[in-house]
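Presented below are the structures under discussion, each in the form of structure tokens.
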Structure I
Amino acid sequence: MKKLLSIPLLLLLFVGINFSQQKSNICSDSKIAHFTNLNKLNAVQYPSDETIDVTYYKLDVALDYDSKKISGDITITAKSLKDSLKSIYLDLQNALTVHSITHNAKSVTFTHENNIINITLYKSYNIGEEFKLVLNYSGTPGSSGFGSFEFSSHNGYPAIWTLSEPYGASDWWPCKDTPADKADSADIWITVDKSLIPISNGSLEAIVDNGTTHTYKWHSQYPIAQYLISLAITNYELYTNEFITGTDTMLVTHYNYPERLNSTRKNDLDKTVDMLEVFTELYGPYPFLKEKYGHAEFGWGGGMEHQTCTSMGNFGETIVAHELAHQWFGDKITCKDWHHIWLNEGFATYSESAYLESVYGYDRYQSNMAGEISAAKNASGSIWVQDISSVGQIFSSSRSYAKGAVVLHMLRGIVGTETFYNIMRTYAADTTLAYGVAVTEDFQRVAEEISGLDLNYFFSEWIYGANYPKYIIGWNYTDAGDGTYDVKVRIKQDVNSSPKFFSMPTELYFNTFDGDTTITVFNNAQEEYFYFKFNSMPHSFSFDPDNKIMKHIYEITEVDNADLNIYNFSLEQNYPNPFNPSTTIKYSIPRSTEYYSVQQVQLKVYDALGREIATLVNKEQKAGNYEVQFDGGELTSGIYYYKLQSGNFVESRKMMLLK
């Protein structure tokens with residue numbers, strides 16, 4: 001979902017949303033009332049009845065615009081998740097009235113209070129046994145959150161629309177109101193006046209003429225979460241494209257308010273096919289290829305990724321890309337609970353930049369991502385949402401959207417672009433997650449499997465930690481007198497709340513008279529020094545030049561270089577490099593009046609995450625030149641670091657094991 005809210009009154013109610021020029025829009029004054037109760041969770045028994053697994057929903061509903069009423073039958077098929085199951089409950093707000101419930105065609109007793117329907121089954125069920133309920137109900141739907149059910153209008157014509165995320169589904173139909181339990185399939189049958197066209201998820205199976213009304217029968221053959229089931233109803237005008245991929249051709253449908261369908265709108269809509277092609281390449285096949293993708297215009301200023309048919313308030317390029325990306329991340333794989341909403345919104349927000357990069361180039365990606373980094377710095381608390389009773393906390397645009405996107409940007413910086421998109425495709429295709437639900441640890445597992453890296457430090461600090469690193473950077477060099485130059489870099493971080501400091505691979509860029517050099521170090525201390533030896537004098541330095549880390553740099557200054565003259569050690573580049581399975585490492589211990597004739601020396605090897613792999617030297621040594629062999633025969637291919645330390649001197653270098 002992409003939030004585009006009006007600025008004035010909502011700022012007081014929806015703290016944490018970043019209103020950039022691109023993301024600002026005007027919504028009707030009636031929306032303001034919807035935000036007066038952001039604690040919808042207090043009226044929902046979240047995460048609903050965990051003793052049942054819903055396998056099928058059928059909504060057979062009629063809408064009357066004049067009376068603002070909904071009525072009809074909701075069929076629910078479910079399996080028992082425990083033995084001797086005798087009673088269950090469903091979510092439905094008290095404003096709606098349940099007239100009757102049948103269980104496997106037999107009437108059963110129930111109560112409806114505190115927004116819960118408690119149902120006594122006529123027989124008990126054991127684990128895995130299936131049963132069916134049909135609930136007949138009617139009433140005027142509620143409209144909490146972002147406007148879960150709206151009777152509105154456009155240009156003098158009636159318009160009806162839904163937006164159930166996060167807790168709004170039970171405002172208008174009885175269901176198990178949690179994203180954790182997707183139905184395997186669903187039917188949505190909608191009866192309205194013939195002057196109106198009702199749009200919903202999946203494929204249109206039939207249109208039934210009832211005289212003054214007609215019924216559109218939509219069918220979703222793919223698993224679907226309750227909050228993604230939608231209605232969008234008005235006097236739509238249809239504009240279509242085709243998406244051709246391999247041997248498949250899919251209809252792309254755009255249902256527009258007739259007065260707004262012009263050549264500009266059509267040009268905007270035509271880009272959807274290009275986006276489908278881009279995301280198919282980046283993330284894998286479009287998840288609902290047997291049905292459709294498209295848009296249904298509705299009366300909210302943003303967009304909502306209803307499965308196969310996004311509800312749209314405007315058709316700007318990045319919002320169309322955002323909602324389309326949700327079909328992979330949000331719809332095909334849905335966050336299991338609202339704590340992990342970044343798996344939906346962070347992924348879709350990152351995809352805006354990914355699309356811009358594919359069409360306009362890497363500079364556009366960097367520019368757009370710089371905006372997300374700036375917005376993310378306003379985030380408060382962890383990306384993992386601690387208070388899911390608040391819609392404002394769940395959908396904080398600086399945290400769930402912008403910072404979530406920046407996490408993916410930083411992960412890409414760590415593993416490399418090719419590996420990153422391999423991670424994204426593998427995650428989207430993972431058979432344990434596809435068309436199901438996920439938590440952060442599921443994505444972390446895939447990222448680690450594909451990259452071969454232990455990324456626990458990364459997800460721990462960026463998803464469950466707060467804030468971002470703030471650095472003071474120092475550097476200097478000295479002429480060693482033998483045609484080489486000793487370079488020293490100090491990285492110091494402010495003390496943070498949690499984590500106390502951030503561990504990150506960090507690029508250091510040096511411009512020398514012989515050319516440019518970029519060195520990646522693993523910074524995993526509050527204050528850390530790195531030493532290098534160059535064959536050419538450096539004349540400029542930058543820290544994280546490609547903006548791969550969300551950060552603030554107070555300053556980059558010179559540091560005292562006196563110790564470079566005193567501690568004139570050297571640690572040479574290993575050879576061969578890359579190596580398989582062994583390599584030679586050479587280093588020198590200087591003669592100096594600042595040292596005793598014998599010095600304690602350590603030479604250790606670390607993996608890319610800073611974990612110690614081997615100790616090659618740990619003893620006192622006299623001044624002189626040394627070399628040791630390192631055997632990586634039992635290690636996997638990848639980047640490793642070796643570090644020489646003696647007294648205050650520490651120097652690290654990178655080497656690559658390539659099998």
Structure II
Amino acid sequence: MKRWRLTLASFAVAAAVMAVAGGAWLYALGPPPLGKNIETSHIVLDRDGRLLRAYATPDGRWRLPAAVQDVDPRFLTMLFAYEDKRFRSHHGVDPKAMARAALQFAGSGHIVSGGSTITMQVARLLEPREHRSFGAKLRQVTRAFQLEYALSKDDILALYLTLAPYGGNLEGIRAASLAYFGKEPRRLSVGEAALLVALPQSPERRRPDRYASAARAARDRVLDRVVAAGAIPLDEIAHAKAEGVPTARKELPVLAPHAGDQIVAAEPAARIHRLTIDAPLQKTLEDLARERARSLGPDISIAILAVDNATGEVRARVGSADYFDARRAGQVDMTNALRSPGSTLKPFIYGLGFEDGLIHPETLIDDRPARYGNYTPENFDLTFQGTVTIRKALQLSLNVPAIAVLGKVGVNRLSARLTQTGAGLVLPKGEAPGLAMGLGGVGIKLNDLVMLYTGLARGGLAVPLVERAGVAEANPRRLLDPVAAWYVGNVLIGAPPPDNAPHGRIAFKTGTSYGFRDAWALGFDGRMTIGVWVGRPDGAPVPGLVGRAAAAPILFDAFARSGLTPMPLPPAPKGAVFATNNRLPPPLQRFNPSTGPSLVAEPPRIMFPPDGARIELAGSEQNSVALKIAGGLAPLTVMVNGVPIGPETSRRSLLFQPDGPGFVRLTVIDARGTADSVMVRVQ
């Protein structure tokens with residue numbers, strides 16, 4: 001009896017010692033890692049959760065977070081059949097698997113299978129160890145119990161799906177599926193799923209991009225195990241074995257890279273970023289920009305911005321023709337670059353005129369030479385149309401009528417109305433707003449221009465553009481009254497489209513900045529507004545770069561490629577007046593600028609040849625000399641050495657033939673008798 005008591009006492013002491021030692025060991029282990037501090041890749045998602053772009057971690061790894069709902073259910077079926085049949089029922093350790101592993105070790109003298117459950121593998125991934133040993137295995141077992149106690153089964157699976165190694169710098173099933181198959185793991189073939197089950201067991205030796213035969217053999221072993229478990233039908237297994245394996249890695253998606261860079265920089269603590277962008281439309285417009293830039297030249301870039309009219313949400317943002325093209329400065333976001341808008345502000349000039357009751361689309365206005373102090377506007381083609389309607393003046397983007405209306409509504413009022421909606425207008429240093437602002441004498445961003453045109457599409461209510469998903473729509477701000485905004489849209493939808501483009505598809509306006517530095521096209525229908533910029537990011541001129549020829553075809557193609565059915569503009573609001581010019585009230589029949597800034601008709605000027613020029617006749621066509629005239633009231637009389645060279649004319653570009661070498665005086669006289677003369681030497 002005494003001996004029995006001593007034995008019990010010895011066992012109690014030993015148990016106490018083991019308990020103390022075990023407690024000390026557990027204390028030394030510290031709290032279990034639950035994966036809360038894992039540094040995953042930044043990922044940028046579109047409005048429907050599709051991946052736009054991922055960023056490698058600071059140590060260069062692609063580690064994309066994944067959850068159970070992110071993977072094909074057949075992958076999980078195979079994973080359980082191959083790795084851990086009783087995952088859903090055990091508490092971190094599978095006694096049967098451990099017993100099998102122990103018997104295999106006893107029979108062979110080395111580790112054949114580790115008996116590790118998925119939970120134990122997660123424990124090893126959270127606390128990696130270089131060597132396999134009994135102590136390391138005991139640690140995994142302990143951590144597995146702790147993980148099962150602290151986390152749900154789906155949480156443990158999510159850690160495995162995020163951390164499992166797949167070769168090189170790929171970690172997690174999403175990175176592997178995107179790199180090897182070019183798609184998310186939500187939809188996998190049986191063969192693809194089997195390969196992704198096999199790779200984490202020996203990720204470097206089975207990398208399909210380096211060891212395709214080893215990868216294929218490992219995949220087929222998984223399929224054989226799945227057949228034995230009866231998890232997948234035999235015919236599908238046979239088809240899966242006939243599939244090849246990828247032999248190279250694919251690039252991970254890089255859609256909307258500028259938008260991604262911006263939101264990651266703004267929210268560095270977040271790992272998942274959601275945008276309002278639509279991935280298919282984004283890809284379509286990026287492809288369009290890349291194609292058109294190639295045809296325009298190696299230094300040309302293109303920016304495109306597409307916005308939903310109803311919400312102001314950005315659906316696509318193409319900041320450059322090619323993000324990775326250094327020659328085109330691809331990483332410069334041209335949607336946020338300050339550029340001259342050319343004629344794209346004219347709709348808002350006329351909109352204020354409509355709002356003030358100064359004009360109607362059918363009001364007549366003069367397109368004739370005019371001077372405003374020291375400022376003399378000219379049309380793009382250096383010609384004048386005479387008397388036209390406001391509708392035609394805006395559709396043809398005539399400069400002189402636009403400046404006349406701007407002079408009446410006021411430059412400061414235009415500037416204030418645009419800036420109060422949130423648009424940033426930047427004038428040259430030391431300059432105040434002037435009439436030239438209406439023709440592009442101000443800096444603005446494509447983002448702001450699109451916001452303003454979206455305001456036209458919304459019936460005169462502008463809202464800030466929204467690009468981050470979940471951001472509440474801001475209160476709209478009044479850009480124009482509904483009737484004025486509708487008039488502008490009604491005029492612009494009748495603008496002559498570029499060659500081979502449908503008429504009446506969208507309301508649009510083009511623009512070309514001074515010196516051919518920027519080509520613009522902005523348009524809208526009842527659903528969406530799109531803005532296009534074309535030019536060199538460094539601001540250098542591009543001879544012949546014109547909005548109508550360079551940007552407008554891209555705009556129409558963007559609408560066509562969007563895949564959306566054209567939506568008509570909203571119906572006319574209450575108060576809109578439908579009438580021909582002769583049925584308008586008398587004050588609206590013809591625009592009268594007399595109460596605006598002082599309007600002085602410009603005298604004629606000989607632009608070419610300049611005074612004192614020497615002209616070589618040799619090689620010129622029939623010894624003719626070109627003569628170019630600006631200003632003046634037609635008809636014009638042109639004289640060479642005091643002799644008229646023909647009848648009166650309204651032409652401002654013509655040819656004359658000098659009598660021979662020597663000095664020649666050229667004179668032009670307009671209908672009011674004002675004249676200009678130059679003396680040139682012909683040789």
Structure III
Amino acid sequence: MQKLITLLAQKTTLDENQIKQILILLDKGDTIPFIARYRKELTGGADDEQLRTFYDIYLSSKRLLERKEEILHILKERELLDSGLQSAIANASTMTRLEDIYRPYKEKKNTKASIAIAQGLEPLANILASAKLSKEAFMAEAKRFVKGEVKDVAGALGGAQYILAERYADMPKEREVLREMIQRHGMLEVKSTKTFAENGAYKNYKSHCEKVAFVPSHRYLAIKRGEKAKELSVKMTIDVQRYLDTLKKYKLKAWMGSSQNLLFDAYKDGFKRLLYPSIEREVFALLKVRADTSAISVFGQNLTQLFMTPPVVGKVLLGADPAYRTGCKLAVIDENGTYLAHAVIYPVPPRDEYEKSRDVVAKMVKKYNIKGVAIGNGTASNETQAFFAKLNEEGFDLPYTVVSEAGASVYSASAIAAQEYPDLDVTIRGAISIVGRVRDPMATLVKIDPKSLGIGQYQHDVDQKLLERKLHEGVESLVNAVGVDVNSASASLLSFVAGIGMKVAQNIVTHREKEGKFQSKSALLKVKGLGNKAYEQSAGFLRIREGKNLFDNTGIHPESYDVAQKLAHYDEVSDTKEIAHKLGIGELTLKDIIKELAKPGFDPREELPAIPFSDKLTDIAMLHEGSIVSGIVRNIADFGAFVDIGLKNDGMIHISQMSQKRISHPLEILSVNQYLPRIEVIKIERDKNKVGLSLKEV
């Protein structure tokens with residue numbers, strides 16, 4: 001354990017005592033959200049993100065130590081372990097370095113070198129490695145090895161060179177030098193193949209070359225996708241001649257005999273046939289890991305911004321799922337998100353039933369006092385927006401907002417939707433999902449696989465297991481940061497609360513439906529499968545809005561209720577250090593309790609900009625270069641942001657058009673669902689319904 005703690009101290013900013021405490025907490029089964037929120041004194045106040053980063057380092061460090069033990073065991077069994085090798089293994093700080101050290105000792109089968117060794121040519125290889133003999137003397141020496149499967153001198157020489165080529169390719173130092181050289185100075189060369197589509201998705205990469213060190217994540221993933229589609233070929237190149245000249249300078253010495261040229265031929269073969277292809281594969285893999293990590297990070301940040309969009313409270317809302325032939329599906333939900341009614345209207349081609357559609361909406365507005373409309377951004381969205389804009393011209397006062405309907409169909413056909421709305425058609429469920437994204441984005445979107453939400457880049461090209469894990473962690477952190485009303489939340493939302501999985505979440509909902517609303521957090525202990533540990537981990541993140549105890553509507557953990565009660569006797573709480581000492585509690589925890597008591601039931605999303613509603617329509621026919629429009633950021637990628645400005649397709653702001661100052665990523669200044677009141681139109685492609693946008697001059 002001490003080895004692991006020491007290694008973690010080297011790789012993180014935490015001290016050994018903090019690391020030890022975190023490992024003890026994890027070993028007890030404490031969740032990261034719980035540790036981050038309620039064990040701050042033990043971690044030095046590390047937040048969710050820091051703890052998850054620590055956990056990743058912990059897992060990789062643990063694997064490194066386990067691999068070291070495995071390698072040491074193998075080398076001991078084979079009697080190859082000496083003090084120098086043992087020290088090198090002990091000091092290896094990365095898996096790459098460790099595998100480089102072990103590589104020369106790996107048992108290899110059916111390689112050209114292993115075959116030559118089996119033929120008894122290793123002594124000849126050792127003679128050639130010294131290069132003390134003249135070429136003639138060495139060839140004479142090689143004759144002694146012509147026997148058995150070695151038919152002639154050329155065969156003996158070739159076998160000896162194969163052995164030395166493999167030895168050279170396995171040298172840790174040579175691998176490290178070449179790896180560094182490719183990463184720093186190598187070029188990524190992309191060329192079109194015979195099956196390349198001239199005007200296809202990869203037309204920009206027909207003949208592309210850039211430094212390996214500078215290739216951005218999104219470009220690398222696009223190139224690799226083109227390679228997978230057999231439209232592109234990709235390789236890495238370096239100045240091979242310069243490398244070989246350097247190799248000759250350091251490997252060949254003046255005192256060597258003329259057989260040194262034979263030795264150098266072995267090194268060149270080892271470089272071209274073994275070393276370079278091996279390191280090239282490694283660097284390709286490293287680029288993929290980096291690209292995946294970057295893409296997943298962008299996806300996660302987009303997801304955070306989407307989930308943290310403030311809910312629209314206190315209003316009855318209408319959801320509209322547009323379509324042409326099958327009609328626009330409408331669904332009404334009340335202030336609490338409860339489904340009330342649905343209808344289908346046909347205000348757009350081919351039926352163009354404006355009056356009938358208007359009358360249906362008018363009746364629903366009057367009956368349910370609807371105050372806003374959420375329109376899906378899919379097929380017929382623009383025409384449906386025009387319909388509601390026209391209603392507003394007639395005095396309806398029915399503001400609308402356009403929301404991404406990505407994933408709505410996935411939800412509609414899911415088991416969750418069937419359980420929630422068993423008597424409704426899947427199309428109506430889609431309209432409910434669309435309006436739910438305005439009423440409470442987090443509660444609605446948590447029911448959908450994040451990969452279906454249309455906010456990532458190249459999400460199907462990245463490591464799917466890593467993507468799944470990181471997105472789950474991200475959603476878990478967000479849900480626990482906001483808190484969950486245990487008396488209204490769905491099982492899907494509850495399942496992301498620390499310590500509660502889907503099975504227990506479903507049990508909570510079942511218990512609630514059978515016994516009625518929970519009146520206190522402690523009543524949760526009556527739920528089947530929710531024991532003391534699950535209660536400890538989850539209680540602080542659950543809320544009971546109208547319970548008997550005020551503390552139950554806060555993020556104060558029940559273990560601190562006594563302290564919170566004692567605080568009521570304090571008229572002044574500014575001296576938190578002194579108060580914490582008197583109450584026998586950590587100062588960081590005390591500050592959190594004071595913050596929660598100041599705003600019971602506080603939702604951190606309330607501090608963020610609300611979803612904007614509109615009553616007008618943007619028409620591309622009315623736009624020209626220089627027009628000023630407004631819009632909502634729908635998706636962010638490394639290269640730019642996609643903005644809904646009320647057209648059929650989202651407009652695009654390239655990263656170069658986001659600021660007068662240079663920025664390294666759009667997320668520095670933009671966020672998903674952010675409202676941009678002034679955007680300049682800088683390019684219009686009417687035939688493609690595409691609009692280029694800029695923030696630089698506005």
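Only the coordinates and a few stated rules stand behind these numbers; no lab work does. Please read these numbers as outputs of a predicted model, since none were measured by experiment.
Calculating Rg/Rh (Cα atoms, Kirkwood Rh), for residues 262-341 alone for structures I, II, III picks out III as the one with the greatest value. Each of the structures I, II, III was assessed by mean projected area of the Cα convex hull in nm²; the largest value belongs to II.
Each of I, II, III could give helix-only ellipticity at 222 nm (-39500 (n - 2.57) for each DSSP H run of 4 or more, over all residues; to 500), but the derived value -14500 comes from III.
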